[in-house]
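Quick heads-up: structures coming right below.
Taken together, the values in this text are just the output of simple stated rules run on the coordinates, not laboratory data. Just so you know, these numbers come straight off a predicted model, no measurement behind them. Cβ atoms are built from the backbone, for glycine too; each structure is taken alone.
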Structure I
Amino acid sequence: MGLRVGADITRVDDVSASVARFGERYLRRVFTPHEIDSCGGAHSVAAASLAARFAAKEATIKVLRPVDASPGWRTIEVRQHPSGWCELHLTGDAARLASEADVTEWAVSLTHERGIAAAVVLAQCGSS
């Protein structure tokens, strides 16, 4: 049994600039429909929420430790519970890598403030 930890920070302005430059094409390439729907509101609020989810995807990739190519962005989804907390849902190559690592449980924490978004991802590997 083991624990893997991944962390990442993302500049909100970088995500905001990508949305401004590439629009829906960028959003659909990186984020799932649920993630896009969860990040509504004013542009600055939406950009911060998207940046936190991007950081969570990067942190998850660090936990998965892919040898060759990283899994697609949309195979790692941050799902927001109606109460506000988030959880990870993996599909495709990300789910395969998690299975190979024997990940039995995930935890994710997101935050953003003053132009910086951050995420920490924990994965419990192996049976208890």
Structure II
Amino acid sequence: MAQRLILTADDNAQIRMLVKAALRSLGHELIEAIDGEQALELAIERRPDLVLLDVTMPKLDGWEVLHFMRQRPETVDVPVMMLTTASQKLDLDHGTTLGCDDYLTKPFSPGDLRVRVERMLE
């Protein structure tokens, strides 16, 4: 598989580090956003092949980022996996309604994350 660009958006540095460690072996380029505003800017500018998006972030939350991504022609088709502690059925339903492609709750298994990311990039 060719190298792909993956954007991880999470305000928690430890989570970004865990994601990077889990996905490093896949050989893709990883970029990071520390808040929702930066995530949306990077998604529009860089047009990643996949976005891993937390819900609870400063400036814009993940729901807002996903909503805006689905409204923009540059990002409407970019696959988005919610990677979050928001684990209630209502949260999963809301993510689906807004157009997320997958939903993984924290804490997550690095192996599970790798498998899901590979599947989404196929």
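Which one of I, II has distance in nm of label points 7 Å out along Cα→Cβ at positions 31 and 111, as calculated from the coordinates, equal to 3.3? List each step's numbers first, then the result.
Working: I: 2.2; II: 3.3.
This figure was derived from II.
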(request) Compute distance in nm of label points 7 Å out along Cα→Cβ at positions 15 and 47 for each of I, II and report the one that scores greatest. (result) II
(message) Quick check on the output: 0.8 is distance in nm of label points 7 Å out along Cα→Cβ at positions 55 and 95, derived from one of I, II. Which one produced it?
(response) II
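Which structure, out of I, II, was FRET efficiency 1/(1 + (r/R0)^6) of positions 23 and 63 (r between Cβ atoms, R0 = 30 Å, to 0.05) derived from, given a value of 0.80? Let's see the in-between values first.
Working: I: 0.50; II: 0.80.
Source structure for this number: II.
If distance in nm of label points 7 Å out along Cα→Cβ at positions 7 and 71 is computed to be 2.3, which of I, II is the source? Don't skip to the answer; put the middle values down first.
Details: I: 2.3; II: 1.5.
Here the read-out was taken from I.
Which of I, II yields 23, 60, 16, 0 for P(r) over Cα pairs in 10 Å bins from 0, in percent, for residues 39-102 alone, as computed? Walk me through the numbers before you get to the answer.
On the way: I: 21, 47, 25, 7; II: 23, 60, 16, 0.
The correct label is II.
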(message) Suppose relative contact order in percent (Cα under 8 Å, 6 or more apart) works out to 37; of I, II, which structure was it derived from?
(response) I
(request) Identify which of structures I, II gives the largest calculated value of Cα Rg over 2.2 N^0.38 Å. (result) I
